[in-house]
Structure P
Amino acid sequence: MRLLKIFFAVVFAWAVIFVPAQVQAEKTTVILVRHGETFYNAQKRPQGFLDIALNENGLKQAKLLAKSFKGYPIDVFISSPLKRAYVTTETVAKLHGKTIAYTDDRLKEINFGDWAGLTPAEQKEKFPTETKLWNETPWLVTFPNGENLRDMQYRSRNALEDAVAKYPGKTIFIGAHSYVNQAVICSVLGIDLEHFWQIRQNNTCVNILHYEDGVWQVVTMNSIAHLGKLPS
């Protein structure tokens, strides 16, 4: 009887000490992707909340992105609701015989407010002070009738955290936007938004993040190997 009690005590201690550690150490992979090219991208017009569709080149990029993930196990697909991100994500999901699990408004691009749709020349003409700040110190800019980088970073990081909490140990594909991705990467790396412009995000670029035991790792950043070229 005494040996039996000792046995159960050892089993209980093992469960208390080791099982939670194994659960916490479960690795989750996030494939964070920027959408394909749009007509506004080609003209360097900020889109923000504007729901602009992929252009012909963007659709081609999305198909090449999908082909690059053929045979690669992806458990769940999540997307910004804006069609440029949604169609990009959906193109990859279809190749895996899956649909998008849900869209998250927090993954939308930064709200450019009155800047949305303006050409670079129009931005300088209408908002010269803000344009200079955006180019030099973007973290100080709040777009007229829009938002700022810190607010956007906060909501998009929360969307990321909720996704990994919902699908622990899974591989999650997230279709989002350039500035969302840049701000999220700054956040998971623990660097300030002063480094925002040092992070590049080309159309349909792939970023791979690992989350394990409360720690984030950036494994791959801004890869467009599927387009047959290096980022420029």
Structure Q
Amino acid sequence: MQVIPAIDLEGGRSRLVYWPGAAAGTGAPTDRPDRIAERFVALGARLIHLVDFDGARAGAPGNLEAVGSVAARVAVPLQIAGGVDSAEAIRLAFAAGATRVVLTTAIADRPDDLRACLAVAGDWLAVGLDPRPERLAAFPWRRSAPPTVLSLVGELVDAGVGRFVLSHGGAEPDLERTRELIRSYDAEILVAGGVRDLEGLRRLRDTGASGVILGEALFSGAIDYSAALEAAA
């Protein structure tokens, strides 16, 4: 299972300051996304997840310069989420240096836009979902009844989506539901957040998830990245 560092972008900077040597009193803190990404790649990261907070609010990419600075410094794929729910936005993100995009759940109710996005991104496209039943029920669907996560993933797989990012709003992931999705569909399942320690990471690994996306847990030192790679193997 991949352990994917996440950097939250706002105003061209990381929303969280990263200080890799804080516990030992060494090194220096930084909020520069390119330096943070470089550090994680040096430790073994094979993919960096970038969350464009400005883009999510505006509905269009808002941190392309920061994406470009990261792309110029590291030679691993960059997966961007936030503000990339259109074919044009994906083109802009790719031009800046991103290599993967994560669309929001709303794309499921916009089949024409989804087809256009798939035409641009193909296998490099993912859809982000909150699989909790109460969250799916509360989502403002443009359909008569809210879907279940199984039916929604099935619908999107049939449309050509091969990758999903499951976010649980910071809550611990539902391991049984994750396992059921992995068994039911031939798709790559990444889980974003909710893992707070190495034991939780091992439990998620055992579901068969392709990867876990971690941000604050790594930045705070709650999970050591090198130890996480060992636990996920």
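Summary table below
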| read-out | value |
| --- | --- |
| Structure (P, Q) behind the derived value -13500 of helix-only ellipticity at 222 nm (-39500 (n - 2.57) for each DSSP H run of 4 or more, over all residues; to 500) | P |
| Of the structures P, Q, the one that 19.0 was derived from, the read-out being Kirkwood radius over Cα pairs in Å | P |
| Identity of the structure behind 4.0 (criterion: distance in nm of label points 7 Å out along Cα→Cβ at positions 49 and 169, calculated), options P, Q | P |
| Given 19 for relative contact order in percent (Cα under 8 Å, 6 or more apart), calculated: source structure among P, Q | Q |
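Every read-out reported here was derived from the displayed coordinates using simple, explicitly stated rules and does not represent laboratory data. Note that this is a predicted model, so its numbers are computed, not measured. Cβ atoms are built from the backbone, for glycine too; each structure is taken alone.
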